[in-house]
Structure I
Amino acid sequence: MAVKLLGEQELYKQIRSGDIKPCYFFFGKDVATLESVVKKLVAKLVPDDAKDLNFHFFAGSEFDASEFSDVCASLPMFAERVVASVNDFNADSVSAEDLKLVQGALSDLDGETVTVIFYATGVDLCGGKKTLTAKNSKLAEHVVKCGGAAVEFSYKRPQELVKYIQARAEKGGASITRSASLSLAEACLCNLLMINNELEKLCAYKSGGEIDDADVRELVAGQLDTDAYKLARAVTSGNRAAVFSILSDLCSKQQESISLLAVIGGAFTDLYRAKLALISGRGEADILSDFSYRGREFAVRNALRDCQAIPVEKLRYCLRVISDCDIDMKSKKTDRRILLEEAVTRMLNYGGGI
């Protein structure tokens, strides 16, 4: 049974209204938003002058289940509430005995005086998959069962970030067009940490002026995923000059060729899934429900748009070349950069019929 997740907006509504839960379980890719929510929630529940006695931080790597249990059973001193903040607790990495102790402490919480916040910023509680691992899901379910809330912080869609980006630009002494905001969000894969860093640079560059699409193209370095997608499009369109220019940029950002090949393979996989969806009469909603694209919906829309003129046989061929290259990289002594360039050349030389 999947854990019942609370929506992000509903969480904000509850916090604003003072509907504070005894425990929370926060996870997801949008770490910047997640950390901001935790910081604001702690500040709301424990005033600065009461933190020494009533705020307790636990690092997952040094977690002491007995100490945690004691804190959960404690009473606030000269304040209304005790808060225990637990960062990067991974249920897969603790003993069954400690996990049982944690769950027992949560079951006995007095929600009027104690709040526990589990939040992940440096560990993947999903184990590389779409949903929480079995043990982490069980812990999240227990949090909900104890009257708490489990919330996944996924990357927002580019459209949802426009107002945020424009407001951030104004604080930086500049302005930014809606189109440039969308371009910036997509270039940064809707990652707020990246967006904030790039906005600082853009605001300093414009010095009070308006940031437009040309500024974003000139100053914002594409992330690996977006550049890999550009490479895939250049390969399928036969643009040799663009292919090797993009490949050079990708290699300068990612020194490990095997990891880079995986990113390139992901871009071709996006196009292949989209192509198969079109052939079978399916659409964006079907792809999103079947695969892990939450927060990357724009990638699906782009793939559906760009795959239309690409023969499915060519995409299959490219994926086969990538698979062969992966095997060669892991089994041959040949320089991996050379193997990668050979693979790209083979894809460019596709003659059809496969």
Structure II
Amino acid sequence: MLQLPLLPTTIVGSYPQPDWLIDRERLKASLPPRVRAETLWRIPAPWLAGAQEAATLMAIRDQEELGIDIVGDGEMRRESYSNRLATALSGIDPERHGTAIDRTGNANPVPLVSGPIRRLGPIEAQDAAFLRRHSSRPVKLTLPGPFTMTQQAENGYYPDDRAMAMDYADAVNAEIRDLFAAGVDVVQLDEPYLQARANAAQDYALEAIDRALDGVDGCTALHICFGYALVHQGAGSTKPKAYDFLAELDASRIDVISIEAAQPGLDPSILEELPSKTIMYGVLDLSTPEVETPEVVAGRIEQVLRHVDAERLWIAPDCGMKYHSREQAQAKLKAMVDGTALARARLR
């Protein structure tokens, strides 16, 4: 049983990767890559894994020193939140890329599915074991969800996208089981395309997500967002005020739903549509380097507490923090931890 304090704090997924590890300027110049982008790494291949481990230790220590309750690995080994797992599955054409339309309406290179999607073996189990070994706190690891991977691929094999999503779900299911076996306390699925492709989500997203969780014994989370990278390319400075696919998730097997709230100014009353779920609530606006005060964070928490019981509320940034500097991320997370402490004290 996962033991957590009241209003536990966590990161969503990514943490700033060091400039010595990856070319951050190139990383920030485009949306997260869907296919492998090895040229982003600054470290030659023979030493890259060791450098990624060193960066992961930095991310873990930063979180622990800042007082984060549920620690992540910061996704230091990834070029994007999705491409590491999505390109490691069989059925992906090893020589050709496909094309798919991204959230900005542009065509991008994506995995080309030319055969049955299968997981050949563990992909992130070593990452999970490393994280578990190096933190004594509850730990969380993220995976791309089956619906989003389906939307970020070109289907050159299956009769329809639903059939492809079900095989992605089976692959994710096997990976989730290995992560829990390695000692992870929370496994999070990243499903931003639930919002970006809400119509398709209505057709088969819940079926795919629940299939990915079939028989899984452990705390699971699901992150949906409005596109955390878009604002850094000037394409998402204005975000919708509500989610198009949210209430449907209350019927899913997911335990925790993670959402953006600070930047879009989300009306927290919408969370009453998720009465059976724990909410991971975004209290840090990542569209700006400006650091929130603890009072601002506490105020955001107190607003959502009018609609969600404290016992089922987790506190987090809006989304991943990879586009911020380490110093900005540290300052924002410190404000989040201090603001959460204020909110806890006021509940006593």
Candidates I, II; distance in nm of label points 7 Å out along Cα→Cβ at positions 138 and 338 computed = 2.5; producing structure is II
Suppose P(r) over Cα pairs in 5 Å bins from 0, in percent, for residues 210-273 alone works out to 4, 18, 26, 23, 16, 9, 4, 1, 0; of I, II, which structure was it derived from?
I
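For the read-out helix-only ellipticity at 222 nm (-39500 (n - 2.57) for each DSSP H run of 4 or more, over all residues; to 500), a value of -10500 was computed from one structure; give its label from I, II.
II
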Please compute relative contact order in percent (Cα under 8 Å, 6 or more apart) for structures I, II and give me the label with the greatest value.
II
Comparing I, II, where is Cα Rg over 2.2 N^0.38 Å, for residues 82-289 alone highest?
I
Rg/Rh (Cα atoms, Kirkwood Rh) from the coordinates reads 1.04; which among I, II
I
When mean count of other Cβ atoms within 10 Å over residues 154-161 is calculated, the result is 15.4; to which of the structures I, II does this value belong?
II
Which of I, II leads on mean count of other Cβ atoms within 10 Å over residues 42-49, largest value:
I
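Read-outs: derived from the displayed coordinates by stated rules, not from any lab. Everything quoted here is computed from the prediction, not taken from an experiment. Cβ atoms are built from the backbone, for glycine too; each structure is taken alone.
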